[in-house]
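Got some structures for you, see below.
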Structure 1
Amino acid sequence: MQQELFNIVSVECSKLVTKTYSTSFSMAVKTLGPSIRNAIYSIYGFVRFADEIVDTFHDYDKEKLINDFEHDFYKGLEEGISLNPILNAFQLTVKKYNINDELIQAFLKSMKQDLHKVDYTSAEFNNYIYGSADVVGLMCLRVFVNGDEQRYEKLKMSAMRLGSAFQKVNFLRDLKDDVEMLNRSYFPGINILNLDNKAKSKIINEIEEDFKLAFEGIKKLPKEAKFGVYMAYVYYKCLLNKLKRTPSNEILGSRIRVSNPLKFGLLAKSFVTYKLNLL
């Protein structure tokens, strides 16, 4: 009974992390079916904290922190409990939905790359995207299909493409911070400091192709997941359209955002589309 209470508190901590770090993602999770929300909160909490370690904690030994984070997770997974509530919530979700360890290892590998890697070749970029984004989409898909292996295999590629699209939009939006604060350049073969419209169009065309293929999978998701994932898709498409309209020289100068009133407008519009069965 007491551990049950601790597990509830653990999930609440992951929920708080989601709400604090991303209002847009939190809004999308709230539109998922109640039976799967907590699992998605727990996945977000885990990936968010790992990302924070490598991106933010500059006054600490980040390599030690991420290694400790990994060690503590596997210790909790083996023992069935972690006193770190974020790790505890995630290990519960991993077990409940049979999330493959290969996905977790690929994610942690990409996070560790951020400790040392400055720029990427095309192959390295694709591997990084797989580990930092595609596998997160696959973790969520495990929750969405709830044990339906046939459905998982059918939707696997579109889930990965959606994860890729989200991550590439984040990269394009965060160019300023990645270059100035973290000394990183993710897009291969592109001089970010001299980003021109041709290079920007190339990046955007790739993202739009990812979104196109991802949308086909969204339409086939279970009812509990469809609207929430569609909401996130609409938000990131809006963000991409804003980036598309922003001159390339201005992208490096500021971080493009979607205002809260516009977010609520997107939510309303998405809800109408969903309710009218237009997906």
Structure 2
Amino acid sequence: MILLKSAAELTAHIKKAKSNGFSAGFVPTMGALHQGHISLIERCKKENELTVCSIFVNPTQFNNPSDFEKYPITIESDIDKLEAAGCDILFLPTVLEIYPPGKPTLHYELGYLETVLEGHYRPGHFQGVCMVVDRLLSIVEPTVLYLGQKDYQQCMVISKLVELKNFDTKIRISETIRETDGLAMSSRNVRLNEHDRKLALKIYAAMNLIKNEMVPGKLQSLKEKASRFLTEHGFKVDYVDIADAKNLALLDTWDGHQQAVVLVAAYLHEVRLIDNLLLN
């Protein structure tokens, strides 16, 4: 595996590969890699001649500074995992490489997507996501970008960004990878103590409660029931909501046919966990 820190070097390397007819797949990460990330690398390898991964903890997407400071850094272990998975190139840029001085700050017109759920509870978060992904896609110019469904709303935001900026990049979204007990794999899970790690399973239980009990009609009482279930188990709930799976429009009623997704964000003490589940 080649390790590069220079954007110019990476761009040149990928352009040379693409000039030889290679397709370049790209998996952007913030490190603290787990099997969810590795599954994206493995899919990328199957579908492309060149697999590129980036590790960059992006300061512009953290609306809570202490969350940024506590984000786990496990670079040596990350490199080992990527090498074992057969990643071809790891891009490890500095903040100055991603955000050079004098580069203007853009505003991305994300519309409705930025006003609900994560957009509502983490103001400015998706602007930060777009800033870093815009820059990374400009550097890598991948044939295909690989994302995980666990960040459902973020996948939609990045799809919108690709459309806004006319990037010649396809997006492939892979389903959430879960532990054997159902907990969605997340870099933040390492911050959970043993007791909270077991409690965290209640998020998956709350989503399945909705999936099992949802019938055509009004949804408010079901959403409240799932939220109450989490609160009773010690969570501080930001939201439990049901949305149209295609455009994230929040649903008050369900007709029995519309493709829907339940999305949850809740704190266990200082650790904020998010998850989602397609309902039909």
For which of the structures 1, 2 does the calculation of distance in nm of label points 7 Å out along Cα→Cβ at positions 4 and 132 return 2.0? 2
By the measure FRET efficiency 1/(1 + (r/R0)^6) of positions 92 and 220 (r between Cβ atoms, R0 = 25 Å, to 0.05), tell me the structure among 1, 2 with the highest figure. 1
Kindly point out which one of 1, 2 the value -12000 was derived from, the read-out being helix-only ellipticity at 222 nm (-39500 (n - 2.57) for each DSSP H run of 4 or more, over all residues; to 500). 2
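Readers should treat all values here as calculations from the given coordinates under stated rules, not as data from a laboratory. Treat the numbers as computed from the prediction; the structure is a model and nothing was measured. Cβ atoms are built from the backbone, for glycine too; each structure is taken alone.
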